[in-house]
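Below you'll find the structures, each written out as structure tokens.
Read-outs: derived from the displayed coordinates by stated rules, not from any lab. Just so it is clear, the model here is predicted, and its values are computed rather than measured. Cβ atoms are built from the backbone, for glycine too; each structure is taken alone.
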Structure I
């Protein structure tokens, strides 16, 4: 894109932002003309939600057999993030009219951006094979009301790896509003249907789902609503007023990463001149499936996420390019 077109686009975005209201702040999600990943013919071993990676090192092929369950393969990571710049950034977005944009949206946008740069974090294990996910799907459990008696619902949001903060925010909020407004979500309808099956038959039905998932024949309609299939799960313990937790991954399904963040707290940050300044921080705790990529790769991805949380303004722009996983 040449500089003149870039300037025109930036001016158009700024003009729209000046007119943001509660009625239109979720409008104008940018849709891309071309898919993020090049079209591929489906090969033997591919699934509706992922393509099988055929060129892995031998050890990476063996790991899903040595550590056959996801619960055998958990790694735990913790980092404390200075979110002082994020708070300033969100103040600016609130003045623009995006009054319900929060830290959650910034973390999601940072994760989505890193998928475009480090695609191996968007792999999953199924049937003891390694797959590259075809989409970026984030899952979150939310309460319809903040009360002890209120029901939980699960939202599942599909992102494009090129999305900027505005696309991530709008897609998430629209999905959230729709699920809260519905008396029952798509997954809740499926869960209610299964809950009516007598116990012996229900156990058989669940075993059948495990088998279908193992061989890659899970119906796409179930994959689309299942909260156990996707790229990552995120939970805000801070919204409950408690610290972050290490949340387990599920043996059923494909989810390889669970991110939790806690309450914001104040602490001293040391400046370059050696003096201290009061900043705000949040703790991130992450549980990962170590079979999808090695520790060096994970470390690189987490450092990139931290970079975007320290400099959230970088998320205003769309990703310039998207790296594809290996064949």
Structure II
């Protein structure tokens, strides 16, 4: 299996605040991985060919309202490549452009625990056999983590660095039904807790700007996540991708994405309330320009991150400074949805 990264010292409860002492405003994934692996480490998207029960008929055939897998996963656009070939292709570019030699194989598109453990093991071990791969990130849904799969993941996590990424999106069941997620908030809590009892790292994905949600809905989701045993959080602005149900709503004038200003404000409010030990794995969504319908500012990822940094600096705040504090109403964000169900 190669070098076991768990032999490297992780940031412990006594030293996790190093990120703050070094002048950072939040506990970024880059900072965390650098400390764990002793240098720059990058996630590379891997397509294991997995389907989704919310699109193949097991739960639904229509999928999530916003979902166009190719829009957010570059590996889904690479047809005909083996897992090894996908990683080698991405790794070669990262070595050349960024001088990076350590990689996390990120099984991203589809539901990457949707299958029997023996099938999962074959794919995961192929990824781990590629030179430079030091760990695995497994993207999945709350309702696709059977006990057999979790037991297998727990076993392999003793051999390599591993995290389970769970798409939660919202704590509000009305929202989850509205976007046709096919699972409940209770499913998400159950999955997170069952991972935690096996010692598995969990990262959760949250979406801001979902149809019908207000500022308070979004902050409530973040607050509930803050009370669960999660290792990392990915924050996404909801964008409109082509060939989706959300695109139809947008074109009919029934959905409007968050403005960049509103999104930056909610992210800062959420960061202030997340525990300081939670790794911030993403601050904004991005997509290939060929798939993006709206908002236009979604193309400017670097600008959005810079605005988040500047707003935290202007506030004089940082991740965790308001942990366990209740919500407040920021300037420029409505406390109730408009006639279209958006802020």
Structure III
């Protein structure tokens, strides 16, 4: 009798555990299906169309950056750090990048590079830095990370009248994942993403290839979106950076001498693409903007303008000389005594 009782208890325990664990995929699938319905059934006439704040208005920003991918992020971060009259920086998130020296280790390398730039520029321990997510696996499933949770936290502390601007200089992973994990943030954020796509034909760029699902999400979800879609011509010769960057502080020396790490960085036609995003935010008057219908993005990344996804704001040009001059002037102003 005792033996039968023990068997019954063991079977009950095993059955309970099996039921408990089998319920997890069901809940996950329910969440996944619910998110799919939420996005597909949303009235995109209600999608918020962002507008650029006047250059004299201070805005709160989170900078999401694949800082170790190449060379332009360091220049962009420096401009942001030196623009305290414009930005209240909430923190930084290190993003993934799919490159020969990145891939699985890219987030950690970006994290370390952000902290290094902050230290060299004199901002060590001033701002929070978080590690972002690896690329998304499925269309409606967020990729989890502390960086994604940080974006959500700051968004939920914000409001429609005073949103936090999340500026992504790399892949769209952390932005898309933050929305998919908590769609309530859509009325409390503006996503500003460096696409530099082949408009109006294809959503085609390095930042897209690293996480196609995330990039598509930015277009297909009801998120206030600014698409920075230019900047290929933001080039700088070695002579110009030696004169206007190198002499100003340890950070100026670092930004210039970093170019020696790769022959490509030294070429006169090497673009400093991400510098344009920060410059356009610092002074929207040096950039050119247009309200456009948000396209749908096909699996082959081609744009389809069906008029079903509401409106987004697109930056289609920025003044090259004024972009670099912003950085040059701020370096001189902040580090001239160290020259």
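Some observations on this one:
- If Rg and Dmax of the Cα atoms in Å is computed and equals 19.3, 57, the structure in I, II, III: II
- Per distance in nm of label points 7 Å out along Cα→Cβ at positions 146 and 218, the highest-valued of structures I, II, III: II
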